[in-house]
Structure P
Amino acid sequence: MVIGRNVELGYFVILDNLHPEKIVIEDNATIAASTTVLAHDESKAYTGAGGELIEETRIQEGAFVGVHSVILVGVTVGRGAIVGAGSVVTRSVPDFARVAGVPARVLPADAPSEERL
C-alpha cells in the first residue's frame, strides 16, 4: 500500500486487506468515513465463472471520495475528482470530474452545485 503526504482517511475506512500492495492513495487525497476501497474481486471465483480479479486501485492527487462510497477493483479516481457520498464507482473517473450515484456517473459540468454532490 502506498499512502502519500497529507492524505485524510475518515473513520471506518476499509482499504483492501487481501491485496493492500495494490492500493495507491496519492498526496492530498481525502477518503471520507465508512468508504471501502477494493483491489480484488472474488465473486467470479465463487460462482465458477472465472478466477479472482486483482488490479491496482488508485486515488490520485487531490481527489475527494465522499462518505459511504465504494471504489471497486481496478478503478482510478482522477486528479482533483470528486466522488459524491454513497456512490459505487465501477469505472475510472477522469481528472477533475464530479461523479455520483449507483453506479457512479459523471455529472455535467454545468449542473447546479446541489446536483454535483
Structure Q
Amino acid sequence: MIDVKKIRQQFPIYDANPDLVYLDTAASSLKPKVVIDVVDHYYSKLGVNVHRGVYGLSYEATDLYEAARTTVAKFLNAKFEEIVFTRGTTSALNLVASSYLEKLNPGDEIITSELEHHSSVLPWMQV
C-alpha cells in the first residue's frame, strides 16, 4: 500500500500547509525537497548554460544535465537518445506536432476533445 503521509513529507510546502490538496499539477507541480535542493545547488554553484561553454562550470552543468537524461532513460526503459527535455508541456506538444507534419497526408485527421487544454489543441490545429 502507498504511504501517502511518507510521500507528503518529501514536499516542504506541506509543512506550512498540512491540509493542502493540490490539483493544479498540469500548470505547476509541487517540488519535493530533493528537487529543491538540486535546483538550489545549480543556481548557487553553477548557474551556467549546458552545451554552450568551454569552461569548467559549463562542463560540470552539462555532465549533470546528461546524467539526468541517463537516469530518466533508465527509469523509462528507453534509449538515452530517445529522451528530450523541453521547457514544458506546451513546448513539448509543439515539438511533437511539428514532427508529425511531414508524416501526415491530405485527408489525415487528428482527433482531440473539447476538454483539451487550449495549448494542447493549438499545435495540432497549426499542423
Structure R
Amino acid sequence: MILNLFVRTLALNVTLYFATRFATGYGPAHIAAYTICINLWFFAAFFVDGYASAGNILSGKLYGETAYATLLKLSNKLIRYGIIVGIMLAVFGALFYYPLGRLFSKDPEFYLYFTIAFGLY
C-alpha cells in the first residue's frame, strides 16, 4: 500500500515538474496561462477531494460501530454528491471559462494560451 502511494506521488510530482519546465521554456505568457490553469484544476480537485476525506472519516466511524447498513447508505450518498459536485464544477468551468481568463489578465497572448489550455477554444 505504501509503495503504491509513493509511486503515485512520485509520478505526479515528476509530471508537474516537466509541465512547469516546458511551460517556462515557452515564455512568460505560457507560464502565466499554465499557472492559472493548474491552480483552477487544483481548486476543483481539492474541492471534490474534501468530500472524499469527509467520507473516509465518517465511514471509518460507521465501520467501527459495525453500522453496515448506514455505511452503505453513506457510500451511495457520497457517490451521488461526488457526481453532482463534479457536474456543477464542470458546468461552472464551462460557463465562466472565458471570463475567468479575462479576470486574470488582459494580455492577448496570455488569453490565447489560456483559452486553448483545456481545449475549449
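Values computed for the structure shown
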quantity: Ranking P, Q, R by relative contact order in percent (Cα under 8 Å, 6 or more apart), the structure that comes out highest; calculated: R
quantity: FRET efficiency 1/(1 + (r/R0)^6) of positions 32 and 56 (r between Cβ atoms, R0 = 25 Å, to 0.05) derived as 0.70 - corresponding label from P, Q, R; calculated: P
quantity: Source structure (of P, Q, R) for mean count of other Cβ atoms within 10 Å over residues 16-23, computed value 15.4; calculated: P
quantity: Structure (P, Q, R) behind the derived value -31000 of helix-only ellipticity at 222 nm (-39500 (n - 2.57) for each DSSP H run of 4 or more, over all residues; to 500); calculated: R
quantity: Per percent of Cα pairs over 25 Å apart, the highest-valued of structures P, Q, R; calculated: Q
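Each value in this text was obtained by applying a stated rule to the coordinates, not by laboratory testing. Bear in mind that the values here come from a model prediction, so they are computed numbers and not experimental data. Cβ atoms are built from the backbone, for glycine too; each structure is taken alone.
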